[in-house]
Structure P
Amino acid sequence: MREDQVIIEAFTDLSPRYEQVVDGELKRFWGWSYESFIDTLISLSDVRSEDVVLDVATGTGVIPLRLFQKGKSGGKIIGLDITQAMLLRAQAKLRSHQAPLPVELTCASAMTMPYKNGYFDAVLCGLATHHLDVPQVLAEMQRVLKPGGRLNIADVGGSASWRLPVVNSLIRLATFAYFLPKEGYARAKSEANALFNVLSGEEWKEELERQGFEAISITNLPTSHTWFPTPLVIRACKPALA
């Protein structure tokens, strides 16, 4: 089974309880609630009212809704996700809102985004890059950003020691064993495979520079468990036109 098919299966199964499950996992591993983690990403992101914003791997639409609750009233937001079931949950939430919100939802892969070059003022991505090919998704994010556009990512940070074959294999095995009885085979496999895409802060900086970003800032967020990898907020800009 292809990796994207595994992810779709895992998150289709997870979609009815996604927010509750992620909230429990973040509290267990980092001491963060899901709401506070997303609020921190948004507070550190330079998203302006008039911006056209892309939320990559939008899931159930948590980030678009929080942006509007925090005062974003102009521009528009597009939420992209590869899993139709997650977008259906997001659509239901948006429709239940008291007033119509300028949010569009797209079911597509972040690896080949169906948007024209230089379309977005800001790109956000929360808790998803570990399921993506980081160089490829950064290249796509850079492509769809306007000159001077801002990139904002929050996810788990890794360690250079994870690249050691024995260490990586042990962590993947432990991850698979943890998720299998709780969430089933597809989620266990997708989370274990995600270890290949978890980067350290230094690796993020190097890859962002390789993809042409500048003004790179990487923030280590506090965590309640020193034994678990630190959450990171990564910010960068696409160079403005000369």
Structure Q
Amino acid sequence: MSSVPILSIANLSRIVLTDNGPKAIVNEVSSDFHTGRIYSILGPSGAGKSSLLRLLNRLDEPTSGEVKFDGKDYRTLPPGKVRCSIGYLFQIPYLFPGTMSDNVRYARPGMTDKEICELLTLATIKSDRCHESVDKLSVGERQRVALARLLATNPKVILLDEPTSALDPTYTELIEKAIKHVVDVRSTCVIMVSHNPEQALRMGGECLLLVNGAIVESGPVERVVNDPSSELGRKYKNRELS
């Protein structure tokens, strides 16, 4: 793991207007993220998990604070470059009509069939299926094709917004396996929002626990989930936060 973070956020906030006035849905969040590591973002509903993730590649704009990618303020970079380098995999995968190969090639035209099949294999899709139509794929298979398509842009950071929430246990296991495989092979940084502490434990690595838009616990996932030091962390562990 490099000592220099690939992504660094400092005092990051996003304030939105509600019927009750301004509300900080992300509140003064600071953290560093390194290559070759998995980071889980946990917290109760409405904690700001997905809102934080959207700030990390400028799907939303921060109200205040700073995001540095590879040492540079990401606002000095073209948004398209930011979103290729910091890829985002959504909760529900969307594929274009055609084959699995067509979908991966869409992200980087000019790829050879061999290169595409290698990416699909990396996402745990068998290489002999590359030219199958996406029409009849299950949600779990579609999610893995979407992951392969994202990998075609060679992202240094992958953002995952509850990528297995719509999947059964078998496909959840396959997606988790694919993500860990990508981290091992490419030394990519993965930042994953999850509603499930057990999933965070399976993924390993580091963890941020958000409550009301702010970090209340951070560190190795085993400690954050099993031995939190803050009162809010203990309430989350004991399922006292909805």
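17.1, 54 is what came out when Rg and Dmax of the Cα atoms in Å was calculated for one structure; which of P, Q is it?
Details: P: 17.1, 54; Q: 18.0, 55.
Here the read-out was taken from P.
So if we calculate relative contact order in percent (Cα under 8 Å, 6 or more apart) for every structure here (P, Q), which label has the highest result?
Working: P: 21; Q: 26.
Of structures P, Q, the maximum of relative contact order in percent (Cα under 8 Å, 6 or more apart) occurs in Q.
From which structure (P, Q) was mean count of other Cβ atoms within 10 Å over residues 62-69 calculated, if the value obtained is 20.4?
Source structure for this number: P.
A value of 25.0 was derived for mean count of other Cβ atoms within 10 Å over residues 54-61; which structure in P, Q was it taken from?
Checking each candidate, the match is P.
Ranked on FRET efficiency 1/(1 + (r/R0)^6) of positions 126 and 206 (r between Cβ atoms, R0 = 30 Å, to 0.05), which label among P, Q comes first with the largest value? Could you put the intermediate results ahead of the total?
Values: P: 0.85; Q: 0.40.
Looking at the calculated values, the largest one is P.
As an exercise: helix-only ellipticity at 222 nm (-39500 (n - 2.57) for each DSSP H run of 4 or more, over all residues; to 500), calculated from one structure in P, Q, equals -10000. Which structure is it?
Corresponding structure: Q.
Any read-out appearing in this document is the output of simple, stated calculations on the displayed coordinates, not a laboratory observation. In this text, all values refer to a predicted model and were calculated from it rather than measured experimentally. Cβ atoms are built from the backbone, for glycine too; each structure is taken alone.
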